[in-house]
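Below you'll find a set of structures to go through.
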Structure P
């Protein structure tokens, strides 16, 4: 399917503020950028680089006062995400170099503290996709999607404790549990067609059978229509805006429509 995404972000700066933004998706095996528009008002010079996770990062300095980032993309994406119940777990010694970092614990995913819980959850499931699927199902059955119970510092252990959170919290729990079972996992942020309420969205991917598979415990069933903007170890790597000075997001409007 072809989707048109738009993200309009109104900002206020008390003084000139350097900003790092992750708002441009890349073309790849699972999506193709047909056209795009990236507007900064008032216009300021910008540069771009690719970070260590393959994300497109934009750097610019916003002036004092009001600014607007208005980013629009038209993207061809799969109607469905891939599912393979037979995908095996890849032994650590056979993992590609780039996947090894996604076995390590990280700021929001303390997987080294969650192995006992993970083993309880997947008891009776064969290694590989069935265990990853069981983790996703367990979260859907045992964690409530609820606003106001998590904050910027909330990690996967905190979410397991309160049994509630939003999409990034679900992703952190899934990542940490997967890593504790020696399955590489990473966070994904982007857009999901027909998400309700509409906003930027987070899910996660697990490396199985030589490739990455998407999982999203906030949805009742596997759904396509996903536009990937950034990937990383956890939310610390994929913030859509990182400011280096006083900055306030005064409004954010996200839309995803089928073309």
Structure Q
């Protein structure tokens, strides 16, 4: 299937690993010139992207700088993928509402919501000029908060509503905005040492390997497995593409059947 995106340009945030890296690699393979933004770079990202921006996307200045450098490198933006999210495991408390201080709420909101607000605001002049597309990467926890750290699901729910608002405002002006909401995905967020997955395993009283093996059953995945980053990237690329030319304001779930009524 020809996605009709060869020759386009894109900025992908949270691009150094996991879903973000998979999106960069897929878009590049489809002929898109991609700038990847993340706190750190690596050889995999540098091989696929035409340029990288090392910046803290959880700050207004860092997010704005990512867009400015991407526009300078590419000459303009056709696509924006607001993928950065999750949170720094060292600053996350796995506990109840009363266990969590304001700093955790701010951390999740800055990284999962405001980063998208800031990058979108900075990128819109170019996206409007080119009649481009935005995909925000959210989570099924934006609909069902059970099991997520306090503050994370709330930030993703707000991100979902941001996508709806932007779509209503921008669709008449030629810019498409959609959201992708994965369930658990086999990425370093879950699998690497000292990650969010490590903290979840500790809270469950399991080894990380045991926790990962139990994830599909724990979450009730009908498929019996979690998604891969590449599968999520396929959905993102489709929503950016000409094949989805009349798809506006959707929240597309990819979770192996965890949500029984979405």
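Rule-based calculations on the coordinates, nothing more; no lab input. Note that the coordinates shown come from a computational prediction; the quantities given were computed from them, not determined experimentally. Cβ atoms are built from the backbone, for glycine too; each structure is taken alone.
To test your reading of the models, identify which of P, Q gives 16.8, 52 for Rg and Dmax of the Cα atoms in Å, for residues 95-214 alone when calculated.
Answer by label: Q.
Given structures P, Q, which gives the highest value for relative contact order in percent (Cα under 8 Å, 6 or more apart)?
P
Could you tell me which structure in P, Q was used to calculate helix-only ellipticity at 222 nm (-39500 (n - 2.57) for each DSSP H run of 4 or more, over all residues; to 500) as -13000?
Only structure Q yields this read-out.
I have 0.45 for FRET efficiency 1/(1 + (r/R0)^6) of positions 15 and 159 (r between Cβ atoms, R0 = 35 Å, to 0.05), calculated from one of the structures P, Q. Which structure is it?
Going through each structure in turn, the value belongs to P.
Ranked by percent of Cα pairs over 23 Å apart, which of P, Q sits at the highest value?
By percent of Cα pairs over 23 Å apart, the leading structure of P, Q is P.
Identify which of structures P, Q gives the largest calculated value of Kirkwood radius over Cα pairs in Å, for residues 31-102 alone.
P
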